[in-house]
Structure 1
Amino acid sequence: MVAELGVPTKTVAVLKARFTWRADHLVRYLKSFACVILDLRQKVVSIDPDLIHANSVRAGLVVTVATLGLRKQVIWHIHDLLPRHPFNPLIRAVAFLSRRTRMIAVAQASADRFAGSFLPLQSRVTVIPNGIDLESFHPDKAAKHRIRDELQLGEGEPVIGIIGRLTPSKGQLELLRAFPRVLSKFPNATLLIVGAPAFNQEHEYLELLERTAAMLDISNRVRALGARDDVAAIMQALDLLVVNSSVEACCLVVLEAMACGAAVLATSTGGTPEIIEHGKDGWLVPLRDENALAAAILKLVGQPALRAQLVEHGRQRVTSRFSINRYMTEVQKFYLKSDVIDTSSLYRKRQNAAA
């Protein structure tokens with residue numbers, strides 16, 4: 001996509017590092033940090049950018065260290081809730097002590113977790129909620145019928161979906177355990193699990209999900225679709241999207257489903273309550289409460305009028321507050337702030353290039 005826009009690009013070594021408690025992994029991750037820092041520093045010296053947008057906390061650490069002494073402005077883009085880890089004070093110290101850094105957080109919950117109790121850091125974080133492409137995510141009755149036909153789902157069958165990477169933090173297992181209660185009242189309901197494992201032991205989690213469905217004798221009502229590139233179309237086919245995550249910042253799946261016209265039931269965690277107003281444009285349940293989860297699914301599946309209300313207000317909320325145009329406008333304004341980019345230096349550089 002970047003090539004089609006005619007934008008010149010350079011690549012650096014892949015950063016193979018994640019938050020971990022394992023000492024053997026930590027040593028390997030620190031080695032990866034060192035390799036990427038050296039590679040990136042060479043690229044920065046060669047390209048001489050005016051600003052570097054580091055698209056995660058880990059990237060922010062790498063870029064800030066790699067540009068020591070180069071006087072480059074660095075933006076850390078905080079997409080997640082910073083995991084609790086002994087290294088967090090060090091991360092906050094690096095972010096604060098470098099006067100070249102500013103932070104964008106996708107939710108107030110992300111900003112609060114990143115700054116922690118370190119109040120001086122809070123003033124360096126600006127909250128810019130995620131945006132989605134409303135041209136790609138919108139109600140589409142043709143897509144709804146196509147997906148239901150593909151999956152052999154009747155028009156009157158309740159279809160509940162959960163979409164995301166197959167990992168314990170997304171809560172697929174707990175939803176599976178709650179689903180027999182849904183089937184006791186709606187025996188023709190179907191649960192679609194969309195997503196695939198990606199990291200570490202997540203393939204074992206997929207096997208656990210398959211064993212659990214078999215043990216509960218619900219395998220015939222559960223469809224694991226794996227990774228799909230037509231998520232927007234699948235969302236059209238859902239009567240209810242469940243987001244059962246234990247950790248979310250500004251959940252794109254919630255926004256995308258609301259834009260597509262699917263009712264959303266989500267756990268009240270992280271930045272999700274910043275998106276959903278309970279009972280108006282979505283439904284919230286307490287975290288790690290399978291009884292509340294099952295009861296909410298039963299309520300929403302059994303009340304089409306309530307779902308329709310959530311759908312109507314949900315789409316209104318997304319289109320008014322979470323469009324990609326609004327997002328890009330806010331990011332551009334942030335870039336152009338005098339304390340983020342030295343606009344006079346940028347002007348001189350452009351004049352020299354023109355000459």
Structure 2
Amino acid sequence: MKAIVFREFGPPQVLRLEEVPEPVPGPGEVLLNVRAVSVNRTLDLVVRAGQYAHRPALPHVLGVDPCGVVAAVGEGVTTRKVGDRLACGPVVGTQRTGAPMILGVNTWGGYAEYVKVPVQATHVIPAELDWMTAAVIARHAPLAFTQLRERAKVKPGEWVLVMGAAGGLGSIAVQAAKHLGAQVIAAAGTDARVDAARRLGADAGVNYRTQDLTAEVRRITGGHGVNVVLENEGDPDLFPKAFAALARGGRLVTAGGHAGGIVPLDVKYLYLNRITVIGDPLDTADNFELGLALAAQGRLNALLDQVLPLSQAAHAHELVAARDGIGKVLLDPTRTG
């Protein structure tokens with residue numbers, strides 16, 4: 001089969017299209033003919049650069065969230081059959097340390113024509129969803145709903161500030177917060193990104209590159225501040241401004257540090273206002289099913305930037321690094337070019 005392989009850590013150009021052996025599913029596994037896989041900043045670009053906390057053994061194949069058709073099933077698999085359309089969750093097991101084993105990080109992933117995954121990591125894609133939409137929803141909806149519903153415990157009528165609101169996770173979080181009955185402020189770095197988040201249902205928007213984030217949020221909420229901040233960027237300039245926009249008893253939930261992750265924290269504001277900060281990158285299976293079901297009903301939409309053939313994986317990494325697009329960049333192994 002064809003796969004995107006890298007044999008050294010480095011820039012996008014280390015990604016090469018190669019012929020490698022097709023994997024064989026073992027007990028409890030299914031083999032997917034991959035139709036879509038998204039390009040993610042941390043679990044793809046950072047891993048490829050050798051800057052992730054875990055460096056995979058080389059050679060390696062990236063791809064944390066492939067969607068595809070079941071081509072074969074391993075021994076003991078009874079809940080899936082050849083021809084099923086499946087999406088994959090990122091966690092495919094547990095390491096000896098107790099940390100999660102992540103597809104495309106700890107094992108070979110979905111930048112390939114075929115990938116094998118444990119059956120318990122798969123979810124059936126509703127017939128109404130195309131491959132690219134399914135990949136984006138499956139990648140981001142579970143975490144968005146888990147952060148908002150289980151971690152921050154958003155209540156109807158509360159104000160939620162979503163940072164990076166036109167990104168993959170942020171754009172889904174805007175819609176998830178609205179589904180939970182919240183009032184949503186979408187914060188992003190350009191007017192076009194703010195407008196994109198407004199079209200997804202946000203009640204208000206802030207361009208945090210041209211406006212004072214804290215002051216604007218306070219103005220929009222009548223001086224009260226927001227009850228919840230969804231902050232998955234970890235920007236040292238923006239994090240304290242979002243934090244200062246929290247109302248008394250507010251909650252900040254995070255599972256990302258794309259902008260560095262080392263940020264100032266006003267501890268006095270934290271304890272005087274009884275703020276809770278929650279860090280947790282794991283999601284739940286029921287939120288996976290919820291996201292796919294809502295998308296199939298047309299109540300959850302995916303922002304798509306570009307879809308490229310597998311052979312253009314290096315260019316896809318350059319596009320994501322440039323941050324110029326709006327929405328996800330994806331690879332389609334069935335495309336040529």
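Since every read-out is calculated from the coordinates, none of them should be taken as a lab result. Just so it is clear, the structure is predicted and the values come from calculations on it, not from any experiment. Cβ atoms are built from the backbone, for glycine too; each structure is taken alone.
Quick notes
- Structure (1, 2) behind the derived value 2.7 of distance in nm of label points 7 Å out along Cα→Cβ at positions 198 and 302: 2
- Origin of the value 27.9, where mean count of other Cβ atoms within 10 Å over residues 134-141 was derived from one of 1, 2: 2
- Origin of the value 19.8, 61, where Rg and Dmax of the Cα atoms in Å was derived from one of 1, 2: 2
- Winner on distance in nm of label points 7 Å out along Cα→Cβ at positions 70 and 310 once structures 1, 2 are ranked, highest first: 1
- Entry that produces 13.6 once mean count of other Cβ atoms within 10 Å over residues 270-277 is calculated, selected from 1, 2: 2
- Origin of the value 21, 13, 9, where semi-axes √(5λ) of the Cα gyration tensor in Å, for residues 46-109 alone was derived from one of 1, 2: 1
- With helix-only ellipticity at 222 nm (-39500 (n - 2.57) for each DSSP H run of 4 or more, over all residues; to 500) derived as -7000, matching label from 1, 2: 2
- Parent structure of the calculated result 15, given that relative contact order in percent (Cα under 8 Å, 6 or more apart) is the read-out and 1, 2 the choices: 1
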